[in-house]
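What follows is calculated from the coordinates using simple rules that are stated; it is not laboratory data. Keep in mind that this is a model prediction, so the values were computed, not measured. Cβ atoms are built from the backbone, for glycine too; each structure is taken alone.
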Structure 1
Amino acid sequence: MSAKYLRVMWHDTLPDEPMELYYEIQPTRCVTRMIEIFEDGYPIADSLKIAARRYPPPANPNCLCNGSFPGPLEYDTLFQTSEFSYNEISKTQFDKLFLRANIKE
């Protein structure tokens, strides 16, 4: 199995919260890369490699989300609401956005 790529739109955000989130989700349901886009439109990238350089390092060195990400059967319940919507995207789409994003500090 290969990774899945998910775009989640957060419709009811506060100014300091992202309005778009992109996830690279491994078959183990661990998030290994992610992108956040805030109101200013600039993407912020994070990955396990980037997170390992921050202090303190992530609690779970194998997953950015400190546990397992919801499975595909839960996406509609969690992300198809008045607050959220989602769609799967391709690895190519994710990679293009990740490469042009600023690195999370």
Structure 2
Amino acid sequence: MIYFRFRFADDRPQCREAMCDCVCELLTHGAHVDAVDSAGITPLVAAIGGPAESLVRAALSPRLTCLSAAALAAHGATYTPAHVPRVLHDFLAMHGVEPS
């Protein structure tokens, strides 16, 4: 899974276009726009006001699994690693759910 977050300060048209191209490429290859970083910020929140905001908003159609993980994170839920399939550990962490 791919996670992305850009800080963008250059307003030149060629830089804005390159940024949008990068975001499109990441989204095409499975980036999750609802993943959180260590501060709890999603790429959508980070993109607000920037050149890629409309691209990230257009990609925001969360899957039920993402919504479920976000609900767990919002309520501070944790999980016991031995009770959850190992393949889900990174997915849960990406959405802000930590092991107990």
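Among 1, 2, considering only volume of the Cα convex hull per residue in Å³, which has the greatest calculated value?
Comparing 1, 2 by volume of the Cα convex hull per residue in Å³, the maximum is at 1.
For the read-out relative contact order in percent (Cα under 8 Å, 6 or more apart), a value of 32 was computed from one structure; give its label from 1, 2. Walk me through the intermediate numbers first.
Details: 1: 32; 2: 27.
Going label by label, the one that fits is 1.
When helix-only ellipticity at 222 nm (-39500 (n - 2.57) for each DSSP H run of 4 or more, over all residues; to 500) is calculated, the result is -12500; to which of the structures 1, 2 does this value belong?
Going through each structure in turn, the value belongs to 2.
Work out mean count of other Cβ atoms within 10 Å over residues 67-74 for each of structures 1, 2, then name the structure with the largest result. Walk me through the intermediate numbers first.
Working: 1: 12.1; 2: 15.9.
Across 1, 2, mean count of other Cβ atoms within 10 Å over residues 67-74 peaks for 2.
Which structure, out of 1, 2, was P(r) over Cα pairs in 5 Å bins from 0, in percent, for residues 35-82 alone calculated from, if the result is 5, 16, 17, 18, 21, 17, 6, 0?
Working: 1: 5, 16, 17, 18, 21, 17, 6, 0; 2: 5, 18, 21, 25, 17, 8, 4, 2, 0.
Comparing all candidates, it corresponds to 1.
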